[in-house]
Structure I
């Protein structure tokens, strides 16, 4: 039996700079998709496995599929789809907190303005350089810089910190991609940040449910729902076509939030002809001074299911999982959805250069659950047959925005991602890995090379691997 949906009841036309979330529309679709049949669920899964984007109505069917047998089929399909589109590579990055001054009063955040127990810090230029050196010495090539929302952290400040990071070269280390997680800017501000050479600009709506949004954002600029939800529209107008969206799970019903994320994807595709580069879905964790309604906390069972649903709904979009999640959950969802994770994470101000005894968990924005070092994460990935990747080729070859969509939507991005992941893994093995990790890593590379049927391409890859062993760096396709 088909799901009957009446679109004429809702506004359908997307326009730039206008709110696109209709709460009644989302609730109606979720309600109409209740108790789907096995045939309906399997029909949606089949469509996704052909690398087709799912509609909101089809996503609602998967969300409402609660029988254990069907949930497992959703996860199995997500595993297959991820392999077809991305192969076995996992992108690695690290967050670097630049400043925790904040004028907002968000009930779920340790940086909230009213949390007087929070020690306020902004990295100096020298502090920032020291943090970057420490990250480079661990082997990182990709960072996301995180800022509180405060007049001090304006577009010029963000741009200068980005330039500082790119300017730090230590031993064989360098940061090749700097992403940003910061407050929404105006169009001119986004132009300023774009000129600094950033990668992805990431803005989380936190919750797409307006009533809840106003409840948890008690004061500050962030209380303006419409300004925030149109923030990435302004980024596009400012020339930034590499965008990241996200929802903070646990503020409201996760089913609504998944639909909100998909509605955001639809908006981008309708107005700008591209989708977001990444989707994030962090769960609320404990932090100093937070106040949250535990009614909406997301169970491990629901969390792992929703990750698989997102993978099926948007096959071409990177899914980011952070160290908020414990290692066992991260290891599970890597199998059927996630394509990017952080490793060796420290979210305390100056955390990468402080001794362990100097660090204070109460001064973090939230509590992290996976405190493994970067090499521990690398060794775990390699042991499970994943290829850890620090690749930044797409960004530097202008495979972003519409160009990225041309490669990624049909799944051709795998042709570039897999060999570039192998090359960056080899760099890590040569420059930073202990002997045991190095041996395991090269064994994995050897096994991967056996799978290449295109001998010309394989020979090019082998030639570049040999050049890396000879000391060459930053080679990519």
Structure II
């Protein structure tokens, strides 16, 4: 009944919004603040692309403004080409919580709602207090993860753990673990969508009382962009045929941000490097073994490709260069970076995507391709979303998985690809319905806030 009442309210709101829009001569204005830096990582770039697509589909009257974090020139060009109506504003908040640029100040003044984008954490504490202080206009979150137990600096599981271990760790946290500032912001939000039910569970445990505290899938699930021409040319030049290759994405357990940012490593960076040194061989030996089984059993090819830029060299050194010669001849190494649209087009033509990274499998699912997420314990609780959408048999814990386990599941897909792709389509029906509901929550918040 609660869900029905919510949707009825969203429907009735449409008439109110039409009247308001007629009075002002414009649609509602939404300021989207991504939660991740949008450079060197196709998953982070895809967050905003997916969110913008949701509004294009389900709320086209909305006027979208993007307030990006670290937007690269290539990502900006991709956004402007894909969403010609989109307004992009740069700037930050100063020490007094005021926008630092005239264009950001104008966006703050003109926007009717502030939307925290899909993200690996609640970043709103840095700017939502200023939004609340400036006006009573609504704000909310779109598919965030808040991991209170894994990661350095938390005082809990510094090296993470399996999702089962993280479930137990969250259950053991005392009340009052969530800061009062964050608690107040979440309770004051018009809606809070968590991209995994572990985050939702943690917030409920910590007395978040928001009436719209729900699971809301990662916005990357709404990515629709393709670059079929570029992808087709790239694949033809390397003799990769549709449905006759798999994609494999490597990853270190801890992203080497110090090296990527060209700075001196901190104590925590050095500790993360030590974790990588201890685990990199075993993790990538599994990928090498799986690739060898695939090539020897099927005679088909493999594409080694990155989700983040540093994985280009990682794929060569830890995987390609250490394969047996008879296997290596069937493996293509992508030696350049790409954007989500080209990646989506290539994943669409692959038989399966197998990844240590979390977002390449999501991109694959959006284009109808079966995908495995091999989760490393340092990769936070966000992997719970695969269970939440019904893909439990396509997520694996790296320390509990052997190459034979991956091959057994991959063989099923290889032998019955039609069934596997039908399974993807079924999963995406549920994801699409959930994401439409997220946009309905925005509609309702605007109706109540105007």
Structure III
């Protein structure tokens, strides 16, 4: 390779000022109170690089079968949509405008073909459209994953430790953060002679919120090892804990995870329906919300303090326990984003800091032959030789609890680890 004098000078100038720049950046980090966060992120780089290089094995044959099967099902669903709406072959069910016209011709007038609207319709065509979309989503996801498989039969996704505003991981090429539980996760497998060990934090955002508020009733339940969803269901439904049903507990999940971040009654109706399949009227949601905050007075006081700060609109920022910073938007028109961000970032970002500390600890302690292959939200996945599975399972549970308690001393943390041949078996 021949380099000209100008090119050599350009390359030299690229590095000539790095030491001075480093000093300036260190001063900036110190002034912003971000040195601990920067140190954590820097120490995580080799762990993330190794995780990407390791990749995770996939069952290509099963992915192909899923793609083919769901493409055929989607084709059949499209025909069913046309039949149920009395439309001919020219109807494209993927076109919102054409769908609205077809529904109108069938006597059903809608302003939108969004899922939130279609699930409320008492017409078989609406269910057929939703089924069609579900089949297409699985087929498209399977096809995207197949395109990402490398020659070694593994997917080497890119992970970005600072890819979100709160500090949680994001991933791309492909995005492994949006692979939901079910058939798709069954396609992620252990290599021959190995098993996957998956460990995830139990209700970590609720635990962190209870710690930060602080909320004594929630913390007491966690310290006793009780089921917080059962407790919340009993409180908002005015039932004895032993009378709480599976459906009641599902409602409580929506209430707990929705209301810790300040959701309105109207927002809870939508969240409960879309995230948990729970139907609520706005009156019911308002009653549940009132009882929730009456019972959990520590959370209510935390929300009141945060709301007052958000209303002041004075260049507000949110910080995690480690010091990770999120600068929140100013202006009355973005009050809600500012309020919600001030609640969400210390909780979700604090939990993310704990997970990053756990990744570093696990990487340091894993026995030779075991390797981290993925992290998704509050879950960490290791591929290990079968003979090391029991050791690695204990290691994950111990290191993840230790790491999170470094961030939140005294917090009752529970980590549940499982082994399996596929990612789906780890649920």
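Every number in this text was worked out from the coordinates using simple rules, so none of it is lab data. Since this is a predicted model, take the numbers as computed values, not measurements.
To test your reading of the models, identify which of I, II, III gives -15500 for helix-only ellipticity at 222 nm (-39500 (n - 2.57) for each DSSP H run of 4 or more, over all residues; to 500) when calculated. Can you show the working numbers first?
Details: I: -13500; II: -15500; III: -18000.
Here the read-out was taken from II.
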> The value 69, 47, 46 for Cα extents along the principal axes in Å was derived from one model only; which of I, II, III is it?
Replying inline: II
